[in-house]
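FYI, it's all coordinate maths here, none of it is from the lab. Keep in mind the model is a prediction, meaning the values are calculated, not measured. Cβ atoms are built from the backbone, for glycine too; each structure is taken alone.
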Structure 1
Amino acid sequence: MQGMAATAVRVGMVLAGVCSWAVAMLAEGGASNSLAESRVSLRQSVRLSDALAALAASGNAVVDLRPRLGQETSDPLLRLEADALPFWQVADAVAAEARLRLTPHIDRATGRPALGIQALAEGESVSSIPTAYVGPLRVRLKRTTALRDLADPQANRLVCILELAAEPRLEPILLRHERECVHYRFADQEGKASLAAGAGIIPWLGQAAIEVPVTLPLPPRAEKNLSELRGTFHVLVPPGPLSFHWSSLKAGEEQTRQGVSLQIADVSLSPGGTRCQVQVKIRYPDGTLGLESHQTWVFERNRLELRHRQTGVVLRPHSMQIGIDEGREVRITYTFRDLLAQQLADYEVAYQTFSTPVLYPLEFVLRELPLP
């Protein structure tokens, strides 16, 4: 990043100059249209705090972790300019200019993904990590490990750890892949690489980023770089949350948003009148709930709130019970404490759940990767 502190440089130019090993391949089809990357603009000279605010204004949570870690919280003047450029590219350029590290993590305050920033460790430099930008997703070669087995040369291998991260506003459910979905090339040799996880699915929900190990043949000692690493994955990801609202808590109320129907199926009180149970039914388009072992996404991020119209007091459920019908319907029964019968008419209802997930094709290319 030489010269960036002295001269205002467009973010796109910075990335094109530094990341010569990265090629972004935007996915095609309906999924790419519904999952377009966020765009961020920065003026020519901007304070770090303002740059972070601009990143957060894209709908992506950004958290300054430095106070929590006891690090200096400086607010340097950054000489960057971005005109509606993709979120990840701007975020990486801001971190490089401010000499900070980006840390995708789950924010403890919200339980949701966020992009954290922290100071570099002592002696750590701003390195050019091989990166590919694919719409709202970022693929990085996080580390490589060479294993040379002196007793069994057939066991020699190179392990590449890929880090996959989505914009924090998105919460991918899982990564689907074939066993040999990554191609490699070095010197005069090329072939297909094996994923340590084999063919199948890697869970993602609840993690800000995931690591995918890729195993390659060990290149000759004379090789300094891996010429190319090219891969194709598929990410199951909801385009965003859906919000429902009713002016009163009444059984039978139903709404539909983007093909997802939510019904307040039942409202009941305990004999003593101090406990209230609210059952909701969520219906998704056919085939949405086909992955049985990964259906927890349909309730893990859901939120039901009862808000008193006069006082604004918000009640949240004490517990819930879940039932999933094969195919397309989910039933969730929420229990509220200390809610009297005569109070039910005083509450409005707010509910949030995921929109219908789409399968997003993630195709990437990384070139001229340094070998260990």
Structure 2
Amino acid sequence: MIANAEKQIFLRCPVGNFPHKTELYTVKSQGFLPENPMLFSPLAAQIAAVLSMSAENEALLTQNLKNLGFSDMLSLRSSGGDAVGMTVASRLHDESLQIAVILQSTAGDEWYSNFEIGYTAEHSGFAKAADRAELRLGDYVFTHAIGREPSFFLTGYSRGGAVANILSKRLCDRYGLEQVVAYTFASPATTISRRTNRYGTIFNLVRSEDFFTRVPLRNWGYTRYGKTVSLSGHGDMTARYRAMTGDDYIGFTRQTAVENFLLALQRLSPNVHAYYERRRQVGDRKLSLYELMRAVATMLSQNADEQTADVFFTAMVSDYADLVGFLSSGANLEDILSSSLAIPRCSVADSHCPAAYMAALDVFLEQQGAELAHSRGGGAAETV
């Protein structure tokens, strides 16, 4: 940090597939949370994005939180398929204790949980992860907020965004909307509740070209708690992506391909019951869409074996051919089956990746006039 006439706070965010390449962001004040949490704050959204995208790098996230004035950090790694990694930190603000909660994206066997929709009011896999996160957060509040009223700032990307969405709703119910602010990124749908709009301090930033934000299907009744903020259609994010990563963007630039696929998916499984129970011939076996997605989870969690590969190849010439073709579009087949790549580059993955979201958010915030600057450049957190 450097001392100027006006204090500057430096934050760094990882970019692309290069662990030591980062974007540098500068903030003029630690007071980035809006006085009215019901109003969308471009600055809070940008800071939430940096925190959520750096969640996998503990040293980087810790430095970012320290620069924002947070301390007493507790990092908890994922401990199973229905868990979620999270970092909790806090700082004093007047008489209140502001608690930041950053939820991590999918790791290892959590991929199975992502496809476990269930039959309850909330996505079963995400809700179980929120249960664990809520218990851990409760312990932190009990030991740190003695004699002080806690307020909460939550963020997360992908699975972390979905868990943050559910956890924020629960905190709103317990502490009141004015005590909770949440900005999620690339979150899948989380609930079939009809009372989602009342949670006006939860903002979900999504791209319509991102397949993961469109499932479970809206036609199945699924949505998210809070407000949806679209990052699509605000300018050319592909140029910003290339400038950030040095790579060409191979994701979807229009939502047409996703829309067409969602219609095909709806025909395969018109409801959640069909997702679990309607089986179609795949080689010498019959598989439901849920069972096929379990095989995909096995590959993404890097547990693939010959049987999993056989299911994947056979599905290419079954009623699931369009699904497999869509999920693997733009990818090298060897990369898909390689155990060395958790998520191979393809159109679906690029459309969902953190760099695509940071690029789209940059373009979006230019139209919002965010009070935040950033510059290209490499370097690890220790160099800040």
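Work out which structure the value 18.2 belongs to, where mean count of other Cβ atoms within 10 Å over residues 49-56 was derived from one of 1, 2.
Corresponding structure: 1.
Among the shown structures 1, 2, from which was the value 1.7 of distance in nm of label points 7 Å out along Cα→Cβ at positions 329 and 353 calculated?
Answer for the origin of the read-out: 2.
Could you tell me which structure in 1, 2 was used to calculate Rg and Dmax of the Cα atoms in Å as 20.5, 72?
Computed on structure 2.
Mean count of other Cβ atoms within 10 Å over residues 41-48 was computed and gave 15.8; which structure, 1, 2, did it come from?
It was calculated from structure 1.
For structures 1, 2, calculate mean count of other Cβ atoms within 10 Å over residues 209-216 and state which one comes out highest.
When mean count of other Cβ atoms within 10 Å over residues 209-216 is calculated for 1, 2, structure 2 comes out on top.
When helix-only ellipticity at 222 nm (-39500 (n - 2.57) for each DSSP H run of 4 or more, over all residues; to 500) is computed for each of 1, 2, which one produces -11500?
2
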